[in-house]
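In structure tokens below, several structures.
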Structure P
Amino acid sequence: MAREAGVSTATVSRVVHDQDGVRPSTRQRVLEVIDALGYVPDSAAQSMARKRKEVVGLVAIENRDLDTDVENEGLLFIDEVLRGVESSLSPLGWPLLVSVRRAADEAGAYRWLQKISAKVDGLLVTEGLGSPEHLARLTTRIPVVLVSGSPDQADADVVAADNRVGISALVGHLIERHGRARLFYLGGPREAPDARERRAGLDETLSRHPGVRLTGSFEGQFATVSGQLAAREVLARPREDLPDAVICANDQMAIGVMRELQGAGLRVPADIAVTGFDDIYLGAMLTPPLTTVRQPMRLLGERGCDLLLERIADPARPRRVERLPTTLVIRESCGCTG
């Protein structure tokens, strides 16, 4: 290639690596030869020279127990996170290794993470995947950022939505704007940090409203079918014992709740208000449209990837935790009019 362009191999190298010290006319000539020859730089050799693979991993887990597909463990959420990660990696030209698997025992999950860690420079680990002890061990091998992870994980960088503020704004709206006082809460899996934060925010808000009571709760799996199961539990009660609002820890479960309540002849929100969390696109298409909390799912991926790249570049830098703001999205399922 250097011969075809009439330059030295060092000049070709500077052009390929976009370095300074090459005249514009020479750079253009080398680029034209590269294009004509169809040359593609050997990224493996380049990354070996830098002692990096130039690959980032994103690992996620499907629903633990359920057998339906996309709706199961918030794969809609993972898709948005993935888009954010790719937007950060795209300028670098680094590929993304994505691995999604069903839950296994903790030891099995850790072995899986170990295998993936050998193929990448850093790992983005999504909520509820891996015990604190295993994650701590993993961070001694490779840079790790937890996406929607627990801020209490002392050994890894964390980026998460401000779940407590989001759920507090939502519950406060139901109580103060609509006078809802008999609430049913449909939470997420207890091992998911987001689910724990949202439940804690709910409890904190209820403590400030002594006239409001929680009539029951249900631990779901962030899946539509969990909403259906929870609604059936609610519908099994006598009519006079029904809650006046069902607060769901994500939109997919809220969709399942609305489907069951409306199928049983109850009106949303006239009989029972229903709310969600996430603000997925489908929520706005429901009848009535879903009141929810928007968390910046794509930004979670983008900022998580940025933190990971910074950690790869400087493994010794101080640990960081970022909380991204959430927004109350008021539609009609809470009782507001459009």
Structure Q
Amino acid sequence: MSTNLPEQQPSEEIDLGQLFKLIGNASERFFKFIGSIFNKLFLAFVWFVFFTKKHFLKFVIAGIIGAGLGFVKNKTEKKVYNSTAIIKQNYDTGEHLFNTINYYNSLFQQKDSIESSKILNIKTSRSNEIAGLEMESNLTENQKLQLFNEYVKTLDSVLASTVEYKDFLENSKDYNYNIQKITLKSFTKSNFNDVLKNIIKNIDSSEFFRNEKEKRITKLIETDKVIATSLEESRTLKEVYTQVLQQQLEEVPLGGSTNIVVGGASDKNTTKEYELFSKDLELRMELVENEAGRKNLEKIIEIVSIQDGDGTLDNKAKLFGIQTSWIVSYGTKLVIFSFLVLLLLEFLKFLDRYKDKVQ
């Protein structure tokens, strides 16, 4: 009789218990970590509340002083008036127009009224009234999204999947969008439409873009000639096909099947008329598109709209990219500045507690 006892197998219940214990400990540490984060955030919020309460009067005084400075600036600063024009660029003139406006602005800043009046074809006294020029795209977010979708369609499917809208905007120059708004700032309330039109004329007179315009229009004209020739050949082919069809119909006995051969191709009981009609329709639609394209290309830059009458008063300031009054802008900025200064002083006091430990 064997005295060997069977080996004891490890308990599955003990293993599961240890596993649940490890999971429980890990969960407990995780929730403690999350709780410590919320606890620190709450303490930071409480500190911020007491910090604001402690220096609230200082913030109010800073806001009042800032608002006063904004009021004084609004009353004493030389008034500026805006005249605007919305333009459409039919060629890649964005960079050239952008550089041209920067050049004009440099002349205005240097008070070079002689050169600027000569370029813009205006009187010297009128040139002295101009404060500067601004250029910005006039497209909405929806229009930019449409441009992005059109751009993605031109890419390979693999490459298109890697392109994001944010990257598209970052890599796109604002002046390359075809719709732009040009704003002329002046020190007098007057009509500056002639100046805005002269800026567009100067771009139109560029030899490079005039040559580009001639090449593109010539290409469209040559394309129209080719389409006209194709339409004439199609018309001739239809006449031949009709004659063959009539001849075959006359030779076919009543109740028999029709077998028509055109250009070596045999089609039983079928006709090529719809195919020829569809092709003619496509060619005629292309002619219409070419005509519309040629009209667009006649002007290098097209004025969509221009402000009528005298310029409008520009008495707005910008705060974080948002237009507001000088009072709100200066008041908010001074409050923020005082907050940062007091925060820095509080931080230095905190560091001063450990001065003896590091020395």
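Computed values, structure above
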quantity	calculated
Label whose coordinates, when percent of Cα pairs over 32 Å apart is calculated, return 68 (choices P, Q)	Q
Origin of the value 31, where relative contact order in percent (Cα under 8 Å, 6 or more apart) was derived from one of P, Q	Q
Test item: helix-only ellipticity at 222 nm (-39500 (n - 2.57) for each DSSP H run of 4 or more, over all residues; to 500) calculated as -13000, pick one of P, Q	P
Computed 3.5 for distance in nm of label points 7 Å out along Cα→Cβ at positions 169 and 193 - originating structure among P, Q	Q
Structure from which 2, 12, 20, 17, 12, 10, 9, 7, 5, 3, 1 was derived, P(r) over Cα pairs in 5 Å bins from 0, in percent, for residues 113-216 alone, options P, Q	P
Volume of the Cα convex hull per residue in Å³, for residues 57-144 alone - highest-scoring structure of P, Q	Q
Comparison of P, Q by Cα Rg over 2.2 N^0.38 Å, for residues 33-208 alone - largest value held by	Q
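Since every read-out is calculated from the coordinates, none of them should be taken as a lab result. Please read these numbers as outputs of a predicted model, since none were measured by experiment. Cβ atoms are built from the backbone, for glycine too; each structure is taken alone.
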